[in-house]
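So, here's a batch of structures to check.
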Structure I
Amino acid sequence: MADEELEILRRQRLSELQAKHGDSPRDQQSQQEAKQRDADMRNNILAQVLDQSARGRLSNLALVKPDKAKAVENYLIQMARSGQLGGKISESGLIEILEKVSQQTEKKMTVKFNRRRVLDSDEEGDD
């Protein structure tokens, strides 16, 4: 009897926590469906905007640098939605866009040395 009551309490508590945090299976499923619809929409737009060689280059870039590929995809989708693209972008056109994005996101690296001042016998002038 006590085990059954304990199990019932655990289930109630689990359902309360799921309702509180929105982690119910239905919410997770709807979130997955929304992500899938978004990914399908992105792929459809990119298929309309890029030719095969450019799509291949972009997918290769996504394997190596996913954040950069996502930025280029967002840029292309934004251009397509605003009507700035006249037709399909070739591989050379994608390379130009990649160079623009690279210049915009380029990080300058500087190296700064902090040398510690330690009292050495060489600095004191003692013989």
Structure II
Amino acid sequence: MLFAIIDGDDVGNKIESHLLADDVVGFVQTSKMISLAVETVAGRAAQVPGVAVISSGGDSILLQLSEESFSHLRDALATLQQPGRFTFSVGIGGTLRESFIALRMAKSSGKCKIATYPER
């Protein structure tokens, strides 16, 4: 069994820019866009056989998946990236800790990536 952590890229910066600009409308629009994007990603992941959504909130999703579903999940997630609008990074590993390490690897190597720990 594997775990995958999906986390939105630069979401905090997008939200904070509206807060600092005192832009309520922009804040609400961006929040709604992020929520919809996360719901879409979680919904698509749940459609992949062997994948279960354990938790979804904010700009993060936690999945549990079988080894056999890894490549199918990777392919499904790749089609959902929206550069310039909403991208996410993914860390996949055999434990939550390994998944988090992989997520940090994905984020620190340019974001909008899927990383595994150990590397595959």
Report summary line: Note: relative contact order in percent (Cα under 8 Å, 6 or more apart) at 22, derived from one of structures I, II, originates from structure I
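Out of I, II, which structure matches -0.61 when log10 I(q)/I(0) by the Debye sum over Cα atoms at q = 0.10 Å⁻¹ is calculated?
Computed on structure I.
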Query raised in the report: When distance in nm of label points 7 Å out along Cα→Cβ at positions 17 and 57 is calculated for each of the structures I, II, which structure yields the highest value?
Result: I
Requested in this report: Consider the structures I, II: one of them gives -14500 for helix-only ellipticity at 222 nm (-39500 (n - 2.57) for each DSSP H run of 4 or more, over all residues; to 500) as calculated from the coordinates. Say which.
Outcome: II
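Each value in this text was obtained by applying a stated rule to the coordinates, not by laboratory testing. Note that the structure is predicted; figures quoted are calculated from it, not measured. Cβ atoms are built from the backbone, for glycine too; each structure is taken alone.
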